[in-house]
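Listed after this line are the structures, all set down as structure tokens.
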Structure I
Amino acid sequence: MTAGLVILAAGGTGGHVMPAAALAGALTEAGQSVRWYTDPRGVRFADAFAPLSPDVLAISSHMHGGIFGKLRSLAGLLWAALVCARRFLADRPALVVGFGGYPALPPLLAARMLSVPTVLHEQNAVLGKVNRWIGRSAKLIAHGMPTLAGVTPDANTHYVGNPVRTEVLAARKAYVPPAPGGRISLLVIGGSQGARVLSDLVPAVLASLGPDLKARLAVTHQARAEDQDRVRQIYADAGITADVQPFFSDVGPRIAAAHLVIARAGASTLAEISAHGRPAILFPLPIAVHDHQRANADPFVEAGAACVVDERRGDARDQLSGHLAALLDANTDRLVAAAAAMEKLGIADASTRMIRAIAPFLGETDVANAL
């Protein structure tokens, strides 16, 4: 590929960072020079970018600390943009790709100062604040969901899907439903930091199932460190086999082994689940900005690939119990149909699609056509 440098700007949560990590791996494999700019929170995902080392910007969230904290964060973002501009003058990047969230803002602002082309990737079905604010100057807004709300009519948008890391994709295999009377593998994941609601509801609901069904369950549950002991105890008291950890580094094989996934409706989570073609029960985060997790979940629900638990209704436990009763009965047809629908929505080659989308801005269309 071209020798020009591509800057990837992504930090904060795994939802922003993991698609960037997947693209970094694909670009590096294609011979492209890549650097990754992030914030201190993004550093915890550094292993996903190996062997790339992060360029860490000393910035913090503008959402905390009252008016003075917000002003201090804003000043930090502006200073970080100047730091990035100085580095860009030395490194001469060909393109800056931002993945949303405030950590992407300084490199994108620096690119604007120096007239370096920018491309945005929006993981969710609704354009985020940073991408919405800076999108007018972007050459392209690539998006991970089939539809994208919040863009201007004149925006150059392109549906590429959400890039998934190679090691997650490598574990893919055909879906096989539970055998009659055999093990039922459930995977419970709540994003990069877990989800307390899943630790509060899922173990209790599973513990209320009949003894024959409980004996068949094998649960893999991501729980926050402070929730691990109580979650383990609930499963143990119910006689349910469970592996409870705060983080799974081998999420690909665990998704592949699952008959059913219970998860938040984060974009990266949905990208990984759909790439594997696994049916899901989704808990959209009710406080997500612009209700974007519900918007993420909608096409999967409409296709019959997933069902949703709406926490705002106040009967989340009853909703989850109903979904489990429908999906885990003796007839596996619903699971098989949902898995097939989920697989149709998966985009396993999103990284390649993203490279093709950005290649024209690198002046190297031949490589894009060859991918």
Structure II
Amino acid sequence: MNNAQEILEDILSQAGIEINGDNPWDIKVNNKAFFNRVLAEGSTGLGESYVDGWWDCPHLDQFFDKILRADIQTLFRNKWPNILFHRIPSLLFNMQSRSRARIVGEVHYNKGNDLYQLMLDKRMTYTGAYWQNTHTLDQAQEAKLELICQKLNLKSGQTVLDIGCGWGSFAKYAAEKYNANIVGITISEEQVKLGNQLCKGLPVELRLQDYRELKGKFDHIVSIGMFEHVGYKNYRTYFEVAKKLLKENGLFVLQTIGSNKSVTHLDPWMSKHIFPNGMLPSIKQIGQATEKLMLMEDFHNFGADYDKTLMAWYFNFKENWYQIKDQYDERFFRMWNYYLLSCAGAFRARKIQLWQMVFSPKGVSGVYTRDRHVPQRQEFAMQT
């Protein structure tokens, strides 16, 4: 046994994790170089060595839940070479500038519509679902879309801007159920192509466009799972754009994954392989970006629901892999498993959150109240 193995075994034992143990959260080491690689490269080495097949774990979600709950993740901090490569640029440069904004679309969201169609719900909603009083992913995603419509107090004929519209799941739902007129923007060509097909015949227009290029006025604005790509250097600009586009009596519903602390970058492995230039905002950063600009009417945290969403995506991906495996490879399969299950573990450990916030330009008249109990899908009624 080498020194690196002893160090790693000792630290993992603090989370109740054994190397080559029998528990579903224990890891099986296939290459002894794993130990030195993790100690040398931190979280990047942990993720990349898994993708390389150097180690396995029956239930990665449980592995990450235990690591994060035991607060031993500091072991996997990246060393100085990786810090310089991943963190310093985010401090010196705007990693989410207009010229760089579409990188994540090309790397992640253009991965293949077939992949996402097999993994997601029937509406292709690639954001955390709302599982209250629901039993399936389809129900939970529609409950989330309905919840947002209710928080907007959406009325027939109103115009809504969807910043980061994905494949148009919210746009289609709001147009079908509320007779709303939707303009959606995304930085993914594949999303626009398929989204406009899915929304054909509805008052929906999906565009390939950066939020900083938008003009016009809208009754309401939504942004569901896009704020994670904005970057802290652009938070103020983002909310300034939203206020400029929002009518005086309008509402803005923002849904975003959130960090328990203020950071300027994403985990290096996740940034390198899954979401280039992404980062999770903190409550403090959002508060500073909206101060003297917009009024927060409501704050809703349902981060634990994202764990269930990710596990549902993982199940769909694993069960349907045989349909697309000829288009990808085994490394991609392991990388995608690691992505989905590590995130599920992080939400389960409550190290990251899922927030819905409602903003108004000047404050609503009276008290803003919304019941967070969403009726079952068959009870959803058309608003007129």
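When relative contact order in percent (Cα under 8 Å, 6 or more apart) is computed for each of I, II, the one that comes out at 19 is II.
2, 11, 18, 22, 20, 15, 8, 3, 1 is what came out when P(r) over Cα pairs in 5 Å bins from 0, in percent, for residues 182-285 alone was calculated for one structure; which of I, II is it? So the calculation was done on II.
Coordinate-derived values only; no laboratory data. Bear in mind the structure is a predicted one, so any value in this text is a computation, not a measurement.
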